[in-house]
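Q: Dropping the structures in below, format is structure tokens.
Values quoted throughout were computed directly from the atomic coordinates according to the rules given, and no laboratory measurement underlies them. A quick note: this is a predicted structure, and the numbers were derived from the prediction, not measured.
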Structure I
Amino acid sequence: MLSKLYVFIVFLFWGSIMFAQDLSQKEFVSQTFSHWQLINCQTTEVIPAKGMEFRIQHRFGAVDSFDDLYYQFLGLDLPANIRYSFGGALSDKLYIGIGRAKYGKIYDFEMKYKILRQTKDDSSPISLAAYFNTSAYTTSFPSVPENYYFEDSTTVFEYKLDHRLSYNTQFIIARKFSNKLSLQLATVFIYQNLVPVGKDNYTFAIPVSGRYKVGVTSSILFEFIHVINNKSENHVPPFSLAYEIVSTGHAFQIVLSSTQNLTEQEIYTSDSYDYLDGKFLFGFNIKRNFWRK
């Protein structure tokens, strides 16, 4: 199954590059999304050439009732998670970035390449991007008993450096349907070097997300993630909503989310709060762009 998937990904990647060569003279659609990250999920956008971007993602603690909402003051009284990231463009199609999240003391490195751009004459009806992220969990490992073994039940367990690493590879397809509506879908493959017994090292997910503009500078954003495997019995698909205000050089988002995690490796492999039962988190994202001369 995995070998067929990799063959398909390679075929899609190189076929898209060959097709992109025929689009060099076309007029492209712009601003499918405002930034290279929607709420938690990636978009097909990249940082503009000669551009840099600084981003703060913040999630307060979870609340589960209107009384709790008041008593915990929107979750601000509870422990919060925060992630800082910084990225820079290497070309008009490629950028790299680094980030650091509080929970797990996670450092991550990411890169994205824009393979296709949607054209105004629909000769290319979609935009397509490839994304890769590797993250390192740097907090202290939890202690384990002396008689703990790997899954083979014969090798004595011991922590290794590569146990801290996880990987996120995805292809993102997006289309701007009008000046108001943009939608996208991604195929995500996550690999974790260390997982609990009974879980798979790999996780497949399909995030569906979009933007609907409600004003000249404001939009409603949403993300819904269908996790295909590696789910617990109480799994609830991660879901987020945001209200975004954009101006030249920066954006601010007020976020309502079912997860406090801020890296996709953690979001798609950990249980979300049950928003159908009224549990959710408030938060915000702030993004600021800079340009080099």
Structure II
Amino acid sequence: MYALEDDIRLAAFKFLEEKTKYDEIVSWQVLTHGFDYKGQRITLAGLKGIWKPKVFKTIPLSITTSPKGPYKDVITNDGFLVYKYRGTDPYHKDNVGLREAMRNRVPLIYFHGISPGNYLAFWPVFIVDDSPANLSFLVAVDDSRVLSMGSLSETPLSTPDSELYRRKYNTFLARQRLHQASFRVRVLNAYREQCAFCALKHVELLDAAHILPDSHEKGDPIVPNGLSLCKIHHAAFDKNLIGVNPDYRIIVREDVLYETDGLMLQYGIQQLHNKSIILPKNREEKPDRERLAIRFEEFKNAI
């Protein structure tokens, strides 16, 4: 019954795998443009949060949480996503479609908006419970390896307990990805998508570096605890080759400052010594001086 739709789902998974190979963030334009499947245009998302391409009969292809949408979809501490119904009618065709996806164990794609126009994609996800009283479904993220390349119905055998554990674990990882990606987008936006040390503007080469790590009591995933750094300077900062003092000046570790090792070291690191970092325009987004002071003490002790 769903053979064609199964083939299209697998093609959609493969399309997303290619699109997220180098950058896990997918633009809304890519999702709404979709891909060509045997002469048919298959869109992956649209204005409706529960999305079904025209060629599909009942079961949607994807569900979406908009960064500024009307529904409060959350990933719970129990390790599942609570996804709100379309409207308040349990028998709305979109809600019926998700209920059928649950009954038939059909994998979907979940898009979570982390900023306007930017989404993280998770697949496969499964509807695992339906709560009409709360007007919501329970959604679990699963491991893509459970899908065979032949048929979506041919998944490896597993016990209910192992499946539950696996899905909870993968949804937990999804929540971590959401936090990290959201932090990256917010930090890069604050620094106008450039490295705070060298002004490199290639977004694909930029990271959001934590001043204090997640494990620190002040290691919150907020912009004042972040620096937009290119991958070279992120690694140098993490390894304490370079520090930033509370006055926003770059300090190169003394042994590295006088080392002789080619042009990259000379121009990429040594010439940064005592220069000011590029700062966000918004005062509230500037690096927190207290956090910088704590990190700078660690840097000095590493010398």
Structure III
Amino acid sequence: MQRVHSAGVRWAFGGVLLFSFSVPLTKVAIGGFSPFFTATGRAVIAGVLAASLLLLRRVPFPPRSRLRPLLFTMAGAVFGWPILLALALQRTTSAHAAVVAAFMPMTTALFAVLRSHERVARQFWVAAGLGTSALVVFALSRGGAQGADPVADLLLVGAVVSSSWCYVEGAAITKVMPGWQVISWVVVLALPVTVPLSFILWRTTSDAYTTTAVEWGALVLLGVSSMYLGFFAWYRGLALAGAAYGGQVQQVQALLTLLWSAWFLGEQVTLGTILTAVIVVVCVAWALRSREDALVAPEE
């Protein structure tokens, strides 16, 4: 059991590493595309890759009983998070977005408990809360308080809820379907919507933007990594470690997002960055350790 849990954490971290580029890449992409096209375009790229892989592996169409969770996952992963995030980043900075996104691990754990009835230890919530608090303080210190906008904050909250919900829904179906097939069917099932919508958005909005190779590169990377390959590792990690516990690795994602944003802006890593990284890693390890303690604790 411990070996499986450790493998799940490693897989989850692989997904988080790819996801951590989502905010800064989206910020770059919306410089050359509309927010809606950025969201649908990345989904089309992922969908084409997924369709090719499913055809190559000759994977049968999922049974009707699995379509509902796949569609719920699609609503959050393909439309909710990308669109709401892109709209929010038009009104605020990536550093400010990271403040709200820091709550995603806690939200994911809450949904995992409510939706999948996962059992977590009391100290898990303490560790998760401390890690989240450290991330919020760090994001505020890096300019996260700047660019505050009520509409942007509302959009970011919606993005976090959508993303957390699709994580839990997707993780639930990995019990009967491999994680790579889950995300593959999610983006393929979305193609009848994302392809025509992307075409319409491109025809109606492209004249308003001057798109360079940098924006195109950001969009392609979003489609390949954040929208597709990242979920390969992420869903496998959640399936092995559990959505609540595996989801705590997301605390590292929020920190990595801030680091990438700072790197793209040419800023240097400060002592505060290193201190926050240490606190977050300790809190994540504590949260994960609480699972082991709960498993070996004597019954009362």
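Q: Upon calculation of log10 I(q)/I(0) by the Debye sum over Cα atoms at q = 0.13, 0.14, 0.24, 0.25 Å⁻¹, for residues 183-254 alone from the atomic coordinates, which of the structures I, II, III produces -0.33, -0.39, -1.13, -1.21? All intermediate terms of the calculation are to be shown ahead of the outcome.
A: On the way: I: -0.54, -0.60, -1.04, -1.09; II: -0.33, -0.39, -1.13, -1.21; III: -0.58, -0.65, -1.12, -1.16.
Here the read-out was taken from II.
Q: Follow-up question, since we're still on this one. Of structures I, II, III, which gives 12 when relative contact order in percent (Cα under 8 Å, 6 or more apart) is computed from the coordinates?
A: It was calculated from structure II.
Q: Now for a separate question. If Rg and Dmax of the Cα atoms in Å comes out at 19.9, 65 when worked out from the coordinates, which of I, II, III was used?
A: I
Q: Here helix-only ellipticity at 222 nm (-39500 (n - 2.57) for each DSSP H run of 4 or more, over all residues; to 500) was calculated and came to -10000; which of the structures I, II, III was it taken from?
A: Working: I: -3000; II: -10000; III: -23500.
Answer for the origin of the read-out: II.
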